Structure formats: structure tokens, C-alpha cells
1. For which of 1, 2 does Rg/Rh (Cα atoms, Kirkwood Rh), calculated from the coordinates, equal 0.99?
2. For which of 1, 2 does helix-only ellipticity at 222 nm (-39500 (n - 2.57) for each DSSP H run of 4 or more, over all residues; to 500), calculated from the coordinates, equal -10500?
3. Using the calculated result 18 for relative contact order in percent (Cα under 8 Å, 6 or more apart), pick out the matching structure from 1, 2.
4. Comparing structures 1, 2 by distance in nm of label points 7 Å out along Cα→Cβ at positions 144 and 200, which one has the largest value?
5. Given a computed value of 3.1 for distance in nm of label points 7 Å out along Cα→Cβ at positions 104 and 232, which structure among 1, 2 does it belong to?
Structure 1
Amino acid sequence: MKISQVFLYDEPSVPEIDIKHISDFIKELFGIDVKIQKNILSFGDDTIAERIASCRVFNPRRPFQRHYPTQEEIQFEVRNESDSATTENIIMYDGFEFQNIISELIPKEEQTFENLHIAFTNKLMCTYDYNDYRYHGRALIGSNPSIISTTGIIEAPAKPREYYMELISNMTQGLNLESVKRKYSGRYLEYHDKRLDKIVEGYVLQAMFYYITGEAFCDSLECRLHNAHWQKDLLYSQLEVGRFCDKHQRILENL
């Protein structure tokens, strides 16, 4: 699939994402035009908050069930309170339902095969996996439009095993959990983490490669297209390595 233009939709609640930097990054690497847009949800009418609230996931063990939101839930979306998300108060959204809503907001004249739309959101995207019959958090919902969830980047790849063991141990003993977080600080991404802008580059690459080649991910840790399931692997592939493997570098050169 050939891409002539990329549309980037900003997420102002995540100031760590430098949308202009991401635009320049794409232009330099792929040599294609990029158009920066405001937050995609601002394209909607007065019903958009209700539609977003309707794709919340309340039972992670069951496939998507349409939710009829309360006024409080709708107002939450109006205020976009997921900006203040923490590990303790995250709301899950069905990624494919959310993707359908985003698709309907894009003007018809811009919905061509040569235009790739990439929307950033602070909402946690999730998809249901029939292999283990539960929802999983996702950083990327591919295809067109592609959705990159900053909360998914932070929450979907797992933190160090020792972190969870100490967290559970401290909880059972009634000890201060903040000491555990401080101990492992830097070994995983946190909200408003300065490293997020560089990490997002990798997910933009995954979105673009998926649309162009049909394959988003690479098995090699030595590649920015690696689908990291652990925070340590995410930080390694995107920050320490920060490049393509030989296979995907060749693919890029032939695009």
C-alpha cells in the first residue's frame, strides 16, 4: 500500500508528544507529506462524548457489550478527565469500537487509500483476545485510521516482575507503596514521562509499516518495530537500539 500523505491528530492532554517533531520525523524518513490536525474528537458533534462513553469495557472477561452511558460518564468524556489517569483509575475502551468512531469523524474527501490517519489518544485502548478470553491493553490499534494510545504505551507492556512481587508484598503488609515505585523508577514509563516522545516514534513506524506492508511488528529486540510485552524491552528497542533491524531497513529503502 502506497502512502502519499499522513494525517496526525494531536492529543493536547499529553504535552510530552511533540507533534511537530513527529511530523518532521515522518517527512525525513519516508519523504511524504504530513498534515497536523487538532484532536480528532473535536471534529465531532454534541453526541461524540456519549458515543465514546458507549464503548467502555466493564467486564474484561467478556467480548464487547454495548454500554448505555450515564450522564456522569458522558460528562467525564466531555471534560476529557482521562488526562488524570493513573494505574488505579484507568478506564478501558474497546479499541475497534473506538476506531470505528474515529473513522466516522474523518471527512469523506480525506478517506482515500493513499491517506493514512494516525490519531493519538490518552484513553486506554483494549482488544478482546479469544485465546485467553479477556481484554488486553494495547498501545496501537493498526489499520486506517491507526490509534496510538499513550496510556496503552505506559500500561500495556509489563513492568519488572520484581516490581509486582514487592508491590503485592507491601500491600499485604500495609506498607508504603510509593517506596516500591521510587525503587523501580526509570525502569518503566510513567505518566508525563519525558521519554514518551521518542517512544511514540516507534509506534508511528509500526502503524505505517502495518499499513504499507501488512506487518506491523518484528520479532527482533534490535528493531524499532519490536512488539514489546515488557517495559524493559520497549525501552531497549526504542531508546537504546533506536533503529531498524537489517530486514526492515532494507524494506524501508525499497519503499
Structure 2
Amino acid sequence: MALSRSLYRLYERRLSASLPTASLPRHIGVIMDGHRRFAREEGGEYRTSYQAGMAKFEELLTWCAELGIRAVTVWVLSTENLRRPTDELEPYFDVLSRLFERLPTQAHRLGFSLAVSGSLDLLPPTLAQAAKEAVDRTASVNDPSMVVNIALCYGGRQEIVDACRSLVADLADHGVAADDIAERIDAQGIAKNLYAADLPDIDLVIRTSGESRLSGFLLWQSAFAEFAFVDPYWPAFRRIDLLRALRDFTRRERRFGA
């Protein structure tokens, strides 16, 4: 067993060292899928799986900071997830609130700024407040080297709808006549009104648990992204899984078109 772990660590170090830094993605999107299936297979409670998943998320931030990734967007809760039974949601809400309590410490340690994207008004007030306070407490990070964007109560279609509404409202506020507004709506204007408009488009999307779909994640921003669908459930995701996804990304010839 000890020999196996040593060989694993050696392989991981070699893989990490072989990654061409200049070819790494600027912005990674992660769909953390498989908490409940992990719990069922491990014979544990959902809360335990959620806690393991958020601990893994904090590990991911360390890995990305070490690799020099500039931006990470992680989907922790979709608007569709709110339809789940209360006995599944309440422990997750509690685990997320505790995550937001810890993140400012992580932000100052690793040097990242924090953003939260989604319909926070649909969340329990305690969770929404915890998210807002975490963002406020990380605003003092000097010269952050990474942006961490948490997609919380997020839906890709709703984001585009909200961006269009915001753009139309802005045009009207600037005196554009109603008959002329349609002509002033373009891709650049919509992009400027997305939830995290300052972030670059997604370069690589990683989804765990073996599912091969986006489920509405960053539909606009991932138009030209590469995708990595990996088998482990999120709580079991390893640094080697990230490194392999990055290795495959650096080997692809990206085509920004059809």
C-alpha cells in the first residue's frame, strides 16, 4: 500500500510538472455533481457527503492557486435543486453557510477575490446573508491572483434573461426610445450584463460523476469551452483528476467556431 501511494504521488508530481503553464485555461468551470449518489454508495448521510464535497471544494481552490489558474467558477446549487425534498436541502443549506464562514480565511491565505452569482433572493435569508458577508469580507484581499465565482441558486437560462432585462432597462434609462431598443441589443451588451461580467469566458468545464451534460451551466460563457466529463463523484474528486483534465485541455487544438 505504501509503495502504491508513493508511485501515485510520483506520477502526480510528474504530471503536474509536465503541464505547459502558458497553455493552461484562464477560467475553469466546475459542476460538482454526485453528492447524493456518493452518500448512498458509501452508506452515509447526505450531510456527511455535503461536508466532504465542500472540503473538496476548498482543496480545489488550493490546487488552482498553486497552478496559477486565474478564475474558477464552481456550481454549488442550481435553481432546479430547490425542488428537492426539505430533508435533502436543509442540511446542504447549513453546510453551505458554514463554507461561506470559512471562505474569507481561505481567500486571504490563497489570495483570491470572491464573487457569488445567482438568484440569492430565492434562498433562505441566513444562507443568502452568509454569502453576501463572505463577499464583503474578501473585498480587502490585496491584489488577488485568482477570482473564485460561486454559482449559487444559479440557472443559465435565467442569467441570460436577467442580462437582457438589465440591458433593456439600462438603454431605457439612457433615453433610448422604445422603438429603437431592439436595434441596440447585441452580444456585447448582453455579455456586459451577465452576473460576473468581469470574468473571461470559460475555457474548460469539468463535470464529475460521469454525467455528460451542462444542465444549464454558464450557457453564454461556455460557448467555445472545452469539456471534461470525469467519473468520480465530487466528494471523491482528486488532484490527479484535475491534472488529467488540464493535460487533455493543453493537448487540444481549440477552434473558436463550428
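1. For Rg/Rh (Cα atoms, Kirkwood Rh), the value 0.99 is produced by structure 2.
2. Numbers: 1: -10500; 2: -16000.
Of the structures listed, the value fits 1.
3. The value was obtained from structure 1.
4. Biggest value here belongs to 1.
5. Working: 1: 4.4; 2: 3.1.
Source structure for this number: 2.
Since every read-out is calculated from the coordinates, none of them should be taken as a lab result. Quick caveat: nothing in here was measured; it's all calculated off a predicted structure. Cβ atoms are built from the backbone, for glycine too; each structure is taken alone.
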